[in-house]
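Colleague: Below you'll find the structures, each written out as structure tokens.
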Structure P
Amino acid sequence: MVMTPDPFFRAVESIAPERSADAPRVILLSPQGRRLTQNLARELASLEWIILLCGRYEGVDERVASELADEELSIGDYVLAGGDAAALVVVDAVARLVPGVVGEPGSIERESFENGLLDHPHYTRPADFRGHAVPEVLLSGDHAAIERWRREEAERRTRERRPDLLG
């Protein structure tokens, strides 16, 4: 089953009747779209507002994609039963980049994909859990050594798990 275009057009036109330069970006969630990345999430977070359109079943009438949506967006190379789960992923990825949403803004800058690397390992207390210890450097109080360790671990983890990110 393919969803008919009329409800999509009516919904968008009720929100943004005039399509102008300051109108919201209309995004159709679709496996055929450009893949969501951290950079794209950051770009979307900088916009005043966006409209996400979600299909179901076999998708939507092609006129929704070609005449109503500004772009199509995919969250990965797989197919879901509907775009609602994909929309939740987009909202989560984008909203946390909006200033004021995350309590400590600096923490976002140290996460996976922000500097082309995966994040470094994280540890909590206790320092030894079932014979598995927190690396000594993290207990040292030497902030410069801790930062070096974090960078090295991020690089190591990226080489091992996602070498495609290194270029």
Structure Q
Amino acid sequence: MAIPKKIIKFLEKAGVKYEPIEHRTVYTAYDKAATLKVSPKIIGKTLVLKIDKTFAFVLIPANKNLDKGKFKKIARTKQVDFVKEVWMKKNLKGLKIGAVPPFGLALFLKRARWKLLTFADKTLLKEPKIIVGAGNYNWSIKISPAVLKKIVPDLVTGSFSAAKGR
């Protein structure tokens, strides 16, 4: 299975440069870094969170974890929970769990009744190129942070990741 057509159309319609990358099957961002022989700090892992009564994508580097305390301050919320896989399977049609791209959520939501937010950690956006999920376990997309900002115009940036093991 290749990158879903909806993602390709979304990127092409936006007129941005991107590089599709085929690789062996991986289920984690850290494994993707090892497979591609790149630093995990350039691999973005997309977390799907429920923030109060809305949903959000949160993009952090593969070598970091989400710092919920910092994130709550940036999102100006008290309630942050990881979305359950059952919700993702039901609502994010055409995407594999763990391979969600950090953009185009409205393309895949079965019901687009939620306000959708996208957050990206500043440490990842400092990299010249980043590699993000493409909807399945065998493909990824390489883009520049500038491209991400262009295709997600209301992108919220901040420092909300923490070193693993903390």
Structure R
Amino acid sequence: MASYVYQNARGLIGNDYYNCFADYSYYENPNLQVNADGKMHLSRPDEFKLQAVVNGPWGINVSSFFRIMSGERYTRQVVTWDLGVELNQGYETVYAEKKGSRGLPAQTILDIRLEKTFHVQRYKFGVFTDCFNLFNNNKATYVQPVSSSPGVVFGEMMSIQDPRIFRLGFRFEF
């Protein structure tokens, strides 16, 4: 099975955890409107997926899940505190450029499963091993978006893809 998804999600209210609520202050505070309309932070413009299952020799099944995803969007931000600017309502964080104007690196991930099933009378017993992120890619999944603070480095990698993980398991069906 294969699929390709293209998306161009745009809007004013964000789609991530911190920006998805449009409370009353959002519309009363003009600073929150600066560069606020644009590409959504969690959107990935391109995503290609390929899944396959092969019945191998000796009854061993091999399955795979391969995907290439463009990176999520992010936006450079400035904090008025860092710039020494105090507004009437206090300090604010403002988008310094159009929302979603920057993108994280694309991710390429391959997950593999090997499985052998045994039949004993009316029961089935299976043994399997999984490998997630077989290539052990280490692309950034979050970077520092603030560029105004002397204590942080704009664009610095703050989180990374999960590493290669192996899992061994068994299954008993009755």
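All of the numbers you see were taken from the coordinates with simple rules; none came from a lab. Everything numeric in this text was worked out from a predicted model, so none of it was measured. Cβ atoms are built from the backbone, for glycine too; each structure is taken alone.
Colleague: Kindly point out which one of P, Q, R the value 2.1 was derived from, the read-out being distance in nm of label points 7 Å out along Cα→Cβ at positions 29 and 69.
Modeller: Q
Colleague: On Cα Rg over 2.2 N^0.38 Å, for residues 85-132 alone, which of the structures labelled P, Q, R is highest?
Modeller: Once Cα Rg over 2.2 N^0.38 Å, for residues 85-132 alone is tallied for P, Q, R, the winner is R.
Colleague: Could you figure out which one of P, Q, R the value -7000 for helix-only ellipticity at 222 nm (-39500 (n - 2.57) for each DSSP H run of 4 or more, over all residues; to 500) was computed from?
Modeller: Traced to structure Q.
Colleague: Work out Kirkwood radius over Cα pairs in Å for each of structures P, Q, R, then name the structure with the largest result.
Modeller: Across P, Q, R, Kirkwood radius over Cα pairs in Å peaks for R.
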